[in-house]
Structure formats: structure tokens, C-alpha cells
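What follows is a set of structures to go through.
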Structure 1
Amino acid sequence: MTTVTAGLGSLRDRIAGRVATKVGLFAVLGALLVVVVLFGAGQGAVNVPPQEVLGSVMHKLGLDIGPMPTHPRGDDALWNVRFPRVAIAVLVGASSPPQVR
């Protein structure tokens, strides 16, 4: 193996390692975003636990998974007030440029 070929292999390994790190970071941050959205959508005057928020989303998708909100107005509060609020918050946060100092 020549020095040039060995150098290319090392470069490929470093690039592959960086790509894997970035993919892993995005996966972790994406999962964290889902968790934060589930908790954020449940907070308010009508408290809805995260498992009921997830159950409401699953039922809207046509999957009979998870419990529905136990509060009589819980599902209405989620879909008419909280999910639009949380969706706008996620979009605004995603569109904000990073603050460089």
C-alpha cells in the first residue's frame, strides 16, 4: 500500500466518523424534540399527561394505540389550542438563525 492510498483510507475513516457523529446527534436531538413537544402540549389549564397526548396523536393517525385524554375537553384543548401553539414554536425555533457572538 502506498502512502497516498493509506492517506485516503484515513481520510475516508475520518469523514465517515464525522458523518456518523452528525447523524447520531440529529437523531438524539430529534427524539428530544418529540419528548419536549409531548410534554409541552400537555401543559396548561387542562393538564394532559404525555401518554394521553401521544394517545391522542396516535388516534388521529388512525392507530388505536395509547389512552385518550381523560378530561372531557382534553382532546379539544390539544388539537385546537396546544398543538398549533407548539407547532408554531417549533417552526420559529427552527427558522431562527444561530446567535454568534
Structure 2
Amino acid sequence: MNPSTTPTLRRLRRGQVLRLPRPQGWCVRAERGTAWLTIDGRPEDITLDKGESHRIAARDTALVTALGGDLVVSLVPPVRAAGWRERLASLLLRPAVQVA
């Protein structure tokens, strides 16, 4: 697994809030308990029960709150597209092709 996409587990107590600045592309998954997800500027909130997840499309700050009891959420960062340096390195490190 690419280290940049390794999930991070966060534990929250009832009523505790986790602030996610610039969460675009992040995936929030409720591992235990119920999460209440609020995104600035969005009229609707999202609740996630155990096993449910939501990928955040907005760039605005998101808040994750534990509802009704303790919560464990996993946060998975977005998959980053390879930049020009990574693409160049993969081309340069390819095995040489032998012509018969």
C-alpha cells in the first residue's frame, strides 16, 4: 500500500469534534460508533454508522463529531496523481529492452 494513502484512525469521545481543513478527496469511515459529518457551506449533514464511509468532494472545512458515544473513524487521504518527477523516474528506471 502506498504510504500516502494509509488510513489514520482517530478516536473521539461523545460530543468531541475533529476539524478537517481542506479535506477534498479524503474518505471518512466510521469504524465504531456513529459519526456526524458537517461540511462548511453545505446545507445537508451526513451521518455515518459503523462500516459506512463518505468521500468528501468539497474543499471547505469539515467537522466530524461523535454522536451518542465513543467513535473511531478512519481517515484515508486522497490518492495523489504522479507528478512529472515520478513519471520521469519510472521511465528512466525501466529495464532496457533487448532487440534480438
Structure 3
Amino acid sequence: METVDIRYSVSLRDHPENLRAGDRVTIETRYAAELARAFGSPENVVAALDTMELLESSPPEVLTQGDLSLVKQWSKASAAARQAALREVGDADGWHFEVERVPF
């Protein structure tokens, strides 16, 4: 059996209470898979997430061109992940995803 090393979690938020747990997990898994595809690997998602968290507390005037490129890449990847995750869902207005680092 292969061991999976999880370093971040994806949580679907503000969904209807009647959404089945299995469907929620499928949606979250699709989102995570699309992020990993967009960044090349789950490890790269973790690196990007760590950097994004640091950038959130940085004043705008210290952001480099590379930082701004990562912000743009994260935004694009998040939008693509949302679309992939919710492709079989009808109305998902207000639903959003949280991606968080899992502490080790």
C-alpha cells in the first residue's frame, strides 16, 4: 500500500447543508488535483501556498515581479481548480474553497 504524505488540505465552504459528504469529498479532491496539475506537483502547491501566505502580510511596495507572477499564477490555478471541481454541480454561487497548510 502506498503512503500519502498530505501537506495541505482543501475544504469546500458555504455549500448547502444537504450536500452529501461523499460529493463534498469528490469536489475537494478534484480541486486539489487541479491545483497539483497547475503547479506540477503537490509539493509545488505547498511551496506556492507557503509563499502566498508570506506575501499576504507583506506591504505591496516590497513585492517583486516574481511575487506578482506567483499571485497571478495562484489566481489562475484557483479559478481553473474551482471550475474543474464544480463541473458537475449546477448552481454553486457563494461556494468557495479554502486551502490550508497542514502542520507537521
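Readers should treat all values here as calculations from the given coordinates under stated rules, not as data from a laboratory. The model shown is predicted, which means the values in this text are computed figures rather than measured ones.
One of 1, 2, 3 was used to calculate Cα extents along the principal axes in Å, giving 69, 27, 17; which?
Working: 1: 73, 39, 18; 2: 69, 27, 17; 3: 45, 39, 21.
So the calculation was done on 2.
Can you spot which of 1, 2, 3 the value 54 was calculated from, given it is relative contact order in percent (Cα under 8 Å, 6 or more apart)?
3
When helix-only ellipticity at 222 nm (-39500 (n - 2.57) for each DSSP H run of 4 or more, over all residues; to 500) is calculated, the result is -22500; to which of the structures 1, 2, 3 does this value belong?
Working: 1: -22500; 2: -2500; 3: -18000.
The read-out was computed on structure 1.
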